[in-house]
1. Starting from the value 2.7: which structure in P, Q, R was distance in nm of label points 7 Å out along Cα→Cβ at positions 167 and 191 calculated from?
2. State the single structure among P, Q, R that was used to calculate distance in nm of label points 7 Å out along Cα→Cβ at positions 63 and 215, giving 1.1.
Structure P
Amino acid sequence: MSEWTDHAERSNTFTLKLICYIALNVSRGIARLLLWPITLYFFVSSAASRFASHQYLQRVPGYNGSAWEVIFHIHHFSAVILDRVYFLTDQFDRFKIDVYDEEQLDKVISQEKGAILLGSHVGSFEVLRCLALRRHKIPLKIMMYKNHNAMITRILDELNPEIAKSVINLANPTALFEMKETLEKGNLIGMLGDRVLKDEKKISCFFLGEEVNFPAGPFKLAEMLSVPVIGFFGIYTGGNRYEIHHKLLYDGQKIPRDQREKTINELMQKYVKSIEDNVKQHPYNWFNFYDYWEDKL
């Protein structure tokens, strides 16, 4: 898997702020119309994005990575970015959000020992906050590298500074301490687990027909802290519709030392299988626009 942190964001402050202004002051419909020229711009101007989309789609059963499929894929991503504007400004009533398997999360929350909600770059991670605020009223902290895509992160943070304060920046040396403190209070930690950094421990998993490296960190941390892991997917299904899916991946029980590595590898493969199941059903929700399989452009 190529180093995703090497891929700089492709946009500009004026365009992003213009889209935010139109979304909040004109209408979502007009803002969505603007997504088509933006999509075509990136399709024409970004060979790397075209390649990454084609590379992925040709691995999905029933797809071949045609130009139209790639365009629709980029448009799906643009639509989810636009909707982040509404989620960050608490306009959840604009959307029809169906929640599935929430009883798994309810059971974990009732134990009052905290939990990790493990997402991926599939669909909308931001819709997770809708679930936390609307149903459980439980504090949720998100772990992420704020320096990557810093421009778009900064602009979106300006929409809701309070939400920005809930982010634990993984680049900070105190990040793991903050995570441990949050979990010890019985609260939720949200993180993504489908991108690996160059120097971190990796686990090779079978994904869409090939072996791909994934980070070992999420399950190693969960096992060390004895907290459950719930797989989370906020799938965009078109228009104003989203689906939230949950899957219990790890119950938080201590693993015998001599079985730890094997079990963590199996847990990661279980997580990867859940990603694969979701992208096979909703192929345009995959948002890793870089050389994920190291096919080389």
Structure Q
Amino acid sequence: MHTVLSSASKQVTMGHDQPFVIIGERLNPTGRKIFQEKLRADDLSTINIDVADQVAGGADMLDVNMGVPLTDEPALLARAIQLVQSLTDLPICIDSSVIEALEAGLKVYQGKALVNSMTGEDERMDIILPLVKKYDAAILALPNDETEIPMLAADRMIIVEKIVRRVEKEGISLENLIIDPLAMPVGADPENVKNTLETIYLVKEKYGLNMSIGASNVSFGLPNRHALNASFMPMAMAMGLTSAIMDSRTPEVVQSVRAADLLLGLDPWGGNWISSYRAAQAQ
């Protein structure tokens, strides 16, 4: 099962036989007060810095979120996407909970985008799936609904099944469906990471779908988060995770991903590992 995403000139393929796809998370104003203030003042200059940093860190795609209160999010997201596409040829994950913003972003985007995100709520799927089909995009879907965020893998799989059937009914290829197996903080419950890993394994075994996750969620609230994230990523990859939304500025975590690619046979003869090492040495 291959999910192909693209910009106007570059293509990225997710698959269980492909190198892991790192989606840079930094283009997001959540928790960034100064960035939010600049965006409200119509100053998009921070985007230039964030794009450069994420690309230099080794991102394969970029997540773009412009969810800032007291702004025209659809217009802001469209402008941000156009700016990002003028700075890099990496494909984009268009990230918003506002339908109008998603459509504004998809209208201006050049290539095949990933839409972040959709839940298993019927009303949400009613709105988002026709949009995904209209613009020939891919969709990142979370296995939770209006009743709960399931903690157990078996309960998450019930909602995954619902999403899969609805996507098929809509006439969208499952190649364009990416599941988020839900990373929850291990500091909140010692079983959380094990439940996530089990969900990843089950999604791969039953459906063969590609998956992407908010990688840093597992370490939320704990010290030395980079070490925890760097340990978690190879575990998740071994279970079948094919992508993650993560901060590519953190070499410790990026290196753990690229090392796992090599050790899992996704980087034949270590070409990517060796070239990235040489690039780092040159810098």
Structure R
Amino acid sequence: MQIESLKMFCDLAETESFTKAAQINLVTQSAVSQQISSLEKQFKSILIERSKKKFRLTREGQLLYEYSKQIIQTYESLHNRLQEIKDVISGMIRVSTIYSIGLHDLPPYLKAYLKSYPTVNVHVEYRRSNQVYEDVLSNVVDLGLVAYPVRDSRLEIVPLRQDKLVLICHPQHPLAKQKSVPLSAVAGQKFISFEPDIPTRKAIDRVLKENQIDVRTVMELDNVETVKRAVEIEAGLAIVPQSTVSQEVSKQTLVAIDMEHPDLFRPLAAIYKKSKVLSPAMKQFIAILKG
């Protein structure tokens, strides 16, 4: 029996998906099934209830999971400690990030990290906010990057920085010549919003409601890139993270205007599972993100 087999079993138990367990371990779904069958033969026990309705561990499977998790964490701690003693930074880091951070905030940090640690392979996936949390909690990834981090007893949250929110408009819009405007400037205006479940949308809605300001929402879109394109065709105004519009502002396809309100900042954070044993590579990656 190998550590890899126990890890694969733990990944399966946590994701409740043969497909995700295969993805995490870079093997086929068939290979996961074979490893589970091999463990069942070795322990002479059924570990998983075979049912199409819901994934479920047997009592023996739950016991094996609990002990296997301890073994894997001890092994990973040993491996990481040996790397630290040898001053070795290598391996793979799997990152799940919301689109705006992944496309606009992450690249310079990632470039600096890979320049310092070229033997580390960083795999980045672009996901919606709720999917980032799912990926982290199910161990599909090592680290998540989110805005407006949600407290969860199973997660460690590493605050990164505050991202300023700005009002964007077409260069021909009447507000375009203003360097800053009060929040009330958007009252009654045609407005391009994020979809209701997106954290930035919830935060903007809360600020508008607290200040009794109504806007005319004409579109609800699922990412900042499509929001920007809608503003560029003069469909309305939008409030977005400042870091996401630097290119459009420099090309003069959009105008970014400061808003006179103290709560229009978006907190960014890295998240990882509390039970995660941080490798030297992960520790250095988080340090660069914080820097």
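1. This figure was derived from Q.
2. So the calculation was done on Q.
None of the figures in this text is laboratory data; all of them are computed from the coordinates on show. These numbers come from a predicted model, not from an experiment. Cβ atoms are built from the backbone, for glycine too; each structure is taken alone.
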